Structure P
Amino acid sequence: MVSSIFSGKELLDNTQKFAPEFYQTLLSTGLTRSQENRQCFLDGTYLQELQKYDFYTLIPSFQKPILLITGDKDTSSLPKNNQKFYEHITAQKILCILSDCTHIYDQPHNLEDLDCKISDFVANLA
């Protein structure tokens with residue numbers, strides 16, 4: 001799971017904390033902007049449904065090995081949220097927090113680190 005969002009509440013809390021202007025615009029107008037600078041509207045129904053999203057409820061069903069990867073500078077999938085999720089998993093698990101890495105893995109070394117972590121994980125499954 002790479003830069004995973006584990007609950008809608010956590011995502012909205014993180015957005016409010018780390019991107020307060022974006023959060024207020026989202027709540028008041030539903031307007032967001034993509035990286036391509038295109039406009040996108042999210043209505044109130046989306047935000048209500050997002051609050052119901054809770055991946056923590058699925059943890060008891062995990063039986064296969066799980067790899068969690070996030071960046072130390074990720075403000076959407078916080079390292080502390082990944083740690084919390086990781087601690088609840090009883091299946092075989094690995095948590096990797098990549099250095100100098102945001103949510104979108106925007107530095108070349110981030111993608112190399114990501115590739116290495118996934119390759120190592122898969123190689124050790126055999």
Structure Q
Amino acid sequence: MTSCVYSGIVIHGLHNGESLGFPTANVQLPDDVHIAKGVYAVWVYIDGKRHEGMLYVGTRPTLSLSELTYEINIFDFEGDLYGQELAFVIVKQLRPEQVFKSRDALSAQLAKDCAAAREALK
């Protein structure tokens with residue numbers, strides 16, 4: 001996968017990730033950035049420290065939404081990032097965007113994605 005460093009400002013989202021058990025930092029990237037829809041293992045950089053995480057790029061079809069979003073679940077991180085810039089590097093694509101039959105099915109897949117991302121980042 002690419003070693004390109006992406007960066008953007010953390011903006012307020014709809015808190016869907018939190019309700020699914022995987023809180024995310026919604027990142028506003030420049031308009032000229034285009035990442036294929038899907039789930040990725042990423043290194044996230046905040047205040048010079050590297051964190052493990054998983055990135056979702058997509059329109060959240062399971063939740064009947066259509067706006068393209070970039071959301072990062074930063075593993076083992078707590079804190080308020082709103083308005084801050086964060087950077088990330090994609091390590092591996094885990095899967096393409098999918099539609100799930102229910103929020104529970106999506107949450108179960110996110111748990112699998114999390115385990116796969118942690119493995120990819122070892």
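Rule-based calculations on the coordinates, nothing more; no lab input. Remember, it's a predicted structure, so these values are computed and weren't measured experimentally. Cβ atoms are built from the backbone, for glycine too; each structure is taken alone.
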Query raised in the report: Of the structures labelled P, Q, which one yields 2.4 when distance in nm of label points 7 Å out along Cα→Cβ at positions 69 and 101 is computed from its coordinates?
Result: Q
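Rank structures P, Q by distance in nm of label points 7 Å out along Cα→Cβ at positions 53 and 109 and report only the one at the top, that is, the highest. Could the numbers behind the result be given before it?
Details: P: 3.1; Q: 2.1.
Structure P comes out on top.
When P(r) over Cα pairs in 10 Å bins from 0, in percent is computed for each of P, Q, which one produces 12, 36, 34, 16, 2, 0?
Working: P: 12, 36, 34, 16, 2, 0; Q: 13, 52, 33, 3.
This figure was derived from P.
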Query - Label whose coordinates, when helix-only ellipticity at 222 nm (-39500 (n - 2.57) for each DSSP H run of 4 or more, over all residues; to 500) is calculated, return -13500 (choices P, Q) - result: P
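Please state which of the structures P, Q yields 26 when relative contact order in percent (Cα under 8 Å, 6 or more apart) is computed from it. Let's see the in-between values first.
Working: P: 26; Q: 34.
The structure behind it is P.
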